[in-house]
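**Student:** So, here come the structures, one by one.
Values quoted throughout were computed directly from the atomic coordinates according to the rules given, and no laboratory measurement underlies them. Here the structure is a predicted model, which is why all the values come from computation and not from measurement. Cβ atoms are built from the backbone, for glycine too; each structure is taken alone.
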Structure 1
Amino acid sequence: MGLDKAYAANEPSRAEIDACEGALLLEFGAPWCGHCVAAEKLLETALRTHPGVHHIRVEDGRGRRLGRSFAVKLWPTLIFLRQGKEVLRLVRPSGAGDIERALAQLVTTADQPCARHTA
């Protein structure tokens, strides 16, 4: 599946995220955020080795419910979910290795990718 370079046009609801089956990386940020832009290459590198992990990029900000439901405070915040449950999170990751280790912890052989959110 790889890196989703575009932010979701319509953020998924918390119920949709909670209902996802399989491995999901939920990324909160903004296209103008320097930290988010810097993390893009790190994410791309790490996700290459985990094609079964679904990635959803959510533009966060004031009034955005999904980010608030996950208590997002800084960008980028990466939330790693399995079967709709948070396994771990990284805030402003410093290297691809951090993301790779989190993805390795997330993925199991029984995981199936989450159905892509469409809006």
Structure 2
Amino acid sequence: MLNKTENKVMCLLLELGNKKTTFLITPLDLLNMLAIKGLTTTNLEKIINALCVDGFIDLIYSDRHGEKVYCITLLEKGKCFRRNGEKIKRTLIFKLVVTVCFAFLSFLLGLILKAIF
């Protein structure tokens, strides 16, 4: 499970890799696109490395005119990230609805038993 910042970074990477699975981007471009308060390049690099270790992306460092560039390839787990999030939400909503229904049924059963006895 990813934290809030990692989730935002992963969503942005999915948007950037919409049509293609491999793309180049600089850390400063990522920071400007994210616009998260308090996020620095070192924190962003830790997040990118964590996503790489978790198997969402494959990362290769490159150099373009003295500027660090990330070559990011979305892996299968990264491509399925958005679908898995929707699946988790659906499961949570289903469990919540079932819990509310059983609570209502137990309330009705309590009223019926109280009326009988």
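**Student:** If you rank structures 1, 2 by percent of Cα pairs over 20 Å apart, which sits at the top with the largest value? Mind dumping the intermediate values first?
**Tutor:** On the way: 1: 33; 2: 54.
Of structures 1, 2, the maximum of percent of Cα pairs over 20 Å apart occurs in 2.
**Student:** Same structure again: Match the computed value 13.4 of mean count of other Cβ atoms within 10 Å over residues 3-10 to one of the structures 1, 2, and report its label. Write down the numbers at each step before the final one.
**Tutor:** Working: 1: 13.4; 2: 15.9.
Value 13.4 for mean count of other Cβ atoms within 10 Å over residues 3-10 corresponds to 1 out of 1, 2.
**Student:** Now for a separate question. Looking just at distance in nm of label points 7 Å out along Cα→Cβ at positions 59 and 107, which of the labels 1, 2 belongs to the structure with the highest value? Each step should come with its number before you reach the end.
**Tutor:** Working: 1: 3.0; 2: 4.9.
Largest calculated value belongs to 2.
**Student:** Upon calculation of semi-axes √(5λ) of the Cα gyration tensor in Å, for residues 11-74 alone from the atomic coordinates, which of the structures 1, 2 produces 16, 15, 13?
**Tutor:** Values: 1: 20, 18, 7; 2: 16, 15, 13.
The correct label is 2.
**Student:** When mean count of other Cβ atoms within 10 Å over residues 19-26 is calculated for each of the structures 1, 2, which structure yields the highest value?
**Tutor:** 1
**Student:** Out of 1, 2, which one gives 57, 23, 17 for Cα extents along the principal axes in Å, for residues 43-98 alone as computed from the coordinates? Could the numbers behind the result be given before it?
**Tutor:** Values: 1: 34, 26, 17; 2: 57, 23, 17.
Considering all the candidates, the number was obtained from 2.
**Student:** If we compute relative contact order in percent (Cα under 8 Å, 6 or more apart) for structures 1, 2, which one ends up with the highest value? Each step should come with its number before you reach the end.
**Tutor:** Values: 1: 38; 2: 24.
Structure 1 gives the largest value of relative contact order in percent (Cα under 8 Å, 6 or more apart) among 1, 2.
**Student:** From which structure (1, 2) was helix-only ellipticity at 222 nm (-39500 (n - 2.57) for each DSSP H run of 4 or more, over all residues; to 500) calculated, if the value obtained is -8500? Intermediate values should be presented prior to the final figure.
**Tutor:** Numbers: 1: -8500; 2: -20500.
Here the read-out was taken from 1.
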